[in-house]
Structure 1
Amino acid sequence: MRSSDNLEKELKFPAVELDALRDRLIELEAERVGPSSFEDNWILDRNNELLSTGRILRLRTDSGRARLTLKGPMHLEGNLKVREEHEVTIENADAARALLEGLGYSVVRRYQKMREEWQLGGVTIALDHTPIGDFAEFEGDRAEVVAKRCGLDADKAERRSYLRLYEDYLKEHPDAPPEMVFRQ
């Protein structure tokens, strides 16, 4: 849940037991937004002009929807990762990708996950199952408060993006696929 000033405020926790967190969210009477859905994310760049400055251009498809997102450089406010974020819904992901490629952008990274979203106290909680493990993301102005109510310590939040996490994973697992995708 982005704030009105287009700022994404997020905490991400690695190695989360998703079933236990789901049970806790039910206890807290959180609202499940919908069933778990498959997400496919393509990161685009042109001559490293975006990633080298901490910006990300992402094309995401999930549950028949497609969105194009531009994220600005990340900074910290306490334990919260904060970055400017602009997102638009698009009708056709393939056409959008072709348009971006026509402008000189190309896919430089790809990652997939299964995501289940919940809402509690104005915070979006995402339960993410990825090829490198399970994560929980808390997004919103009160992310730290809600994470604490769920038994998570904001001081132990992961600051790396999924892109950086996978780059580090590849260093430890050189036989892994070059992209963070589920094996077919």
Structure 2
Amino acid sequence: MLLSPDIQNKLAAAFGHTLRYPSDFDALALDITERIGTGMSVNTLKRLFGLIDPEVQPRRATLDTLARYLGAADWPMLLAGLSEAGNSAFGEQDGVLDPAALAPGTLIQLRYDPDRSVKMEYLGEGRFRVLASEHSKLLPGDVLHTGALCLHYPLIADSVRRDGAELGRFTAGQTGGLTELAQL
């Protein structure tokens, strides 16, 4: 997974230096450890910036560490705080759905490249049941748990359950994020 350019820019701004050379990522890893007390691998940072194989998926703890470095409580809160209109705003954000604000039974339609579509029903407590799926690894009946859903950012589910079995973490739209996010 590559970090969005917006998040890459926020990390560079928080660090106070551009991130281009290997030594920049060594220094960023050290700064993260010094500021928030949690270490992060230099190679993990390079993967997130696309300097080495970005196909390896970061752990949720890694994303939460980056979010804390940027001043957010965790990764979903960081994503919820992002806005195409700027760095801050009050009230509802375009392209962001907060599950806590949804009523159980609310239907959500997601699309992401290449040609993937998922229709879900909100069950409450951050859980969604997949009702329909086209070209996605998610199947009807799957139940996933996630935080904020954000247009142009990947969907990161903390867990997916299928037929009573835990499948683990799932990411949709790793490259390019969600291309459509609609409440039906």
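No value in this document is a laboratory result; all are computed from the given coordinates. Values in this document were obtained by computation on a predicted structure and should not be read as measured data. Cβ atoms are built from the backbone, for glycine too; each structure is taken alone.
Taking relative contact order in percent (Cα under 8 Å, 6 or more apart) as the criterion, the top structure among 1, 2 is 1, with the largest value.
Tell me which structure, out of 1, 2, gives -8000 once helix-only ellipticity at 222 nm (-39500 (n - 2.57) for each DSSP H run of 4 or more, over all residues; to 500) is calculated. Only structure 2 yields this read-out. In this comparison of 1, 2, the computed figure 0.95 for Rg/Rh (Cα atoms, Kirkwood Rh) is attributed to 1.
For which of the structures 1, 2 does the calculation of mean count of other Cβ atoms within 10 Å over residues 124-131 return 17.0? The structure behind it is 2.
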